Each structure stands twice: as C-alpha cells, then as structure tokens.
Structure 1
Amino acid sequence: MAHLRCDFVADSLGLATSMTVLLPQRSSTRIGVTGGAGDGPPPVLYLLHGLSDDDTAWVRNTSIERYVEQLGIAVVMPQVHRSFYLDQAYGGNYRTFLTEELPQVVGRFFRVSERREDTFVAGLSMGGYGALSWALTDPGRFAGAASLSGALDLAALAAGPGREEDPRMWERIADGAGLAGTDADPFALLQRADSSAVPPLYLCCGTEDPLFEHSLRFAERASSAGLSVTSSFTRGEHEWGYWDARIRDVLDWLPIG
C-alpha cells in the first residue's frame, strides 16, 4: 500500500485541512505481503474518525493498512475535528465538505473508482454517525455503509450537558436548536428514507459501550423500515481494541470484487 498524508485547501471550510489516504500498490518483492491492486481504478472506502481523533487515528490505532492490503481497496480518512460532520452554526461547513467537496478532491487527486458499486463509507463513534447520515442523505453514492459504536441519537446527545473538555460544543454546532426531526437526526432520515434506495447497512457496538442503545435502536428501526441491515452486538467497550477487531468484520462484509 501507498500511505499518504495529504494537506490541501478546502474551499467549503475556508481553510487548509488534511486527509490520510491508503492506495493499493501491486508488489512482488515485499516479504510477507501480497498487494491486491488490480489494473483499474480501485474501490474506495471513506473511513471516518471519532470525536477526539483526527485523520491519522485509524492507521495509528488499528492495522487497517494491513487489513486492506489484500483487498485492493483505497481508504480515504478525512480530518473534521469535533464537528460531528455537520455544517456548524459557529464553525465550518463540515457536512458540505464531507459530502460535496471531499469526493471531488479525491477524484482529482487520486485514481479511484467513482462507481456506486465500488464506493463505501464507515466510521466509529462520531464517525459512525457521519457514515450513516451520509449514506441516508446520498444513498445513490454508496454500495454499503457501516457504523462502529455510532453516536446515532444525536438529538438526545445535543439536548444533554456539554462535554467537560468542550462545554460549548453543541452551542457551536447547533446554537441551541433542537435536532430531533431534522436532517441532522439519523432516526428522522431513516423514517423518510426510500428503503429501495438505501444501501445495505452494517451496525456493530459493544454491549458495555455507553452508546450501545443508540445502535441497537437504530438497527431495529432500520430493519422494521425494510432496509437491509446486518448487526453485530457482542461484548465490548468504547475502545480501539474493539474497533480494530470489528473493522475486519466490516471489510469482510463489504461487497468488494
């Protein structure tokens, strides 16, 4: 794999930002690794980070590079800070960046497939929210979307107290506006979704995770709405050992090739 840290200007944010990218590379001389790169543009997985992380978190805390090596898939990991992948009331337009500008930038910079059947999105915690929200608002882009320990009940989170390390986070994001029923609410998006258009979904969360009920409830409602849902709820907490194991399950689930 080629491993790149790409610094670039995001016009939708009005500032420079970063993404970490893994690109398939065919090799016959590297000992212990056989790259799965094909001749055409590779499939691409947009892999989203959590609240306290950045675009390097997945490669620093899991073996994602080794896991995707054999699959011949590119992985794009963008930097969005503590934005919840939303256009903020007092901050950057991170949903616009993610869903509109980032795919265009990736298409200009890298030789990756633009076909729906080759495009996927996944994320952990805040990134699980970002992945499912993106798939529900732009279902024609993806062939699969996965949430690992997703912070999916955003309306309830935003209505609660701010975080100790960032007490005005929800004020910055929503300016006190209620998020229930809006396009920032995955449960509302699910209720309005065309079940025939939404790609297959994968949800997993550890049963000891504080966010477990979010994923369980979302999976139940998605299944009741007629969506294709695969879920895995096993023992685990909100930590990287769990996500390192589960991202392998997600990759096995993706319809690649």
Structure 2
Amino acid sequence: MQNAFEVVPGEVSRLVIDRAEKRNALTRAMWAALPGLLTPLAADPAVKVLLVTGRGPAFSAGADIGELVSGADPDDPMAEIRDANLQAQIALREFPKPTIAVVRGHCIGGGLELAVNCDFRFAAHGSTFGVTPARIGVVYPPAAIKVLLDLVGPATTKYLLFSGEFLSAQQAELRGLVDRVVAADDLDAEVDAFAAKLVARSQLTIRSVKESVNALLAGDDADAAATKRYQETIASGELAEGVAAFTEKRAPRFPWT
C-alpha cells in the first residue's frame, strides 16, 4: 500500500483507492504517486486488464478540499495539485492496456476524472456522478474538460460543469458517461466476466485500437502505429491463429503477450 492506494497485481490487476475514512478523497500526494504505480503494471506482460476502484462504499468523493488552495504561490495556490492531477490523468488515459473503473457510491470531481480516463465505467445501482467546480469557484483545466467532452459531448459536459448537479447511475448511462449499470451485488461478477473476455481477445488488436483512439482524439496521425501493429500480428502468428481458430470453430490461443 502506497500513498493511499493498494495495487493488487495479476492478469487482471486492481488499483484500489484506499482512503475509505475520507470517502477516498484524493490528495496531491496521491495524484503524484499514480503515474509511478501505473508504470510497472504497464510494463508487465502478465497484466492484461486494470480495474480501478475504491475501498469501501465510495469510489471517490473527489479532491481533498483542504489542499485546493494550500500551494506555495499565493497567485496560483492550486498550481502543484493541478499539475499532479493532470499528469495522473495522462498516465491513466495512456495506460496501454484496457482499464475499467468499477464504481460504487460517490464518483465526484477528481473521482470522476479518474473514471473518465479509464476505457470503461461499470457502476452499481445507487452510484452518483458529478463535477462540482462551479460550487466552489474552481476554473476547470481545459485538458480535463476535453476528456469529458470527448466522452459525453458538449451538452452533458456543460450540464455537469455549469450546474454541479449529480447524476444517478442510470442517468449517467443514458448520457454515455457509464457503460453498464448493474445491481450492487452483481457488480464484481459482471466486471470479472467482461475482464475475462478482454483477456481472451487479441492483445495486439486491443493495444492497436487504444493507440489509434487516443491518437485520433488528440488530433495525431494514427496510421504509422496501426501499420506497425498490423505487421506484428503477422510476424507473431497472431492473425494466422485468429483466422485458424475461427475456421476450426474453437477458442483462439493468441501467441502475443
């Protein structure tokens, strides 16, 4: 356990926000620690999927409010926490393997920032989602706005950021903020089944799709990376195995890790 996170390694690894006594509110030290926690998981070929979740009844109630204006520069007291926050978001968004936010309870502010930088969001009935800068006079960073905008579009982005209102899990699902809503008792089983499905798929295909989507959202050229991955599927035998398995009506045994 480091900096109020617990990392549980494995084929399906878990990153647990571990500050339940504060409803998993995120401190500057926690934001700063996140990239370093993700780096070894990204490099480990045994890791296929990463689940991000919170300890206890809440995913995360957001940033630790007591730290928001505690920076050394009186003209920009949020500088340190803003930089750590944005670097953590980048590290999670660019994590090369599938990421799933597993949400129970409150997913607010900085907690929602973590969730929207994951590839998928699975939520229990009774979860709530919101972003609250307008309640306290925080100017939200454009980079963080863009992630939300790319996911749910301008109307919902403005609705959340203007109003500071919370959405239920069902409302969030209707707006595209959540991918799947299930009963709380079924959430872990639903996530585990989906993660197992991702583990069984071509990891080269998944890696290529994630790289291409991130590049396209950033306005970058995605062709070179996709071409490289295509060549890897041929050289590794992954494409041949996939075609053979389909033809023989069996589960594929993909060689690439």
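Some observations on this one:
- Identity of the structure behind 13.2 (criterion: mean count of other Cβ atoms within 10 Å over residues 132-139, calculated), options 1, 2: 2
- Answer label among 1, 2 for the case where percent of Cα pairs over 17 Å apart, for residues 116-219 alone, calculated from the coordinates, equals 61: 2
- A value of 15.1 for mean count of other Cβ atoms within 10 Å over residues 172-179, calculated from one of 1, 2, originates in structure 1.
- At a computed 1.05 (Cα Rg over 2.2 N^0.38 Å), which of 1, 2: 2
- Source structure of the calculated read-out (FRET efficiency 1/(1 + (r/R0)^6) of positions 140 and 196 (r between Cβ atoms, R0 = 25 Å, to 0.05), 1.00) within 1, 2: 1.
- Here helix-only ellipticity at 222 nm (-39500 (n - 2.57) for each DSSP H run of 4 or more, over all residues; to 500) was derived from just one of the structures 1, 2, and that gives -15000; the source is 2.
Quick note: the coordinates plus some simple rules give every number you see, no bench work behind them. Since this is a predicted model, take the numbers as computed values, not measurements. Cβ atoms are built from the backbone, for glycine too; each structure is taken alone.
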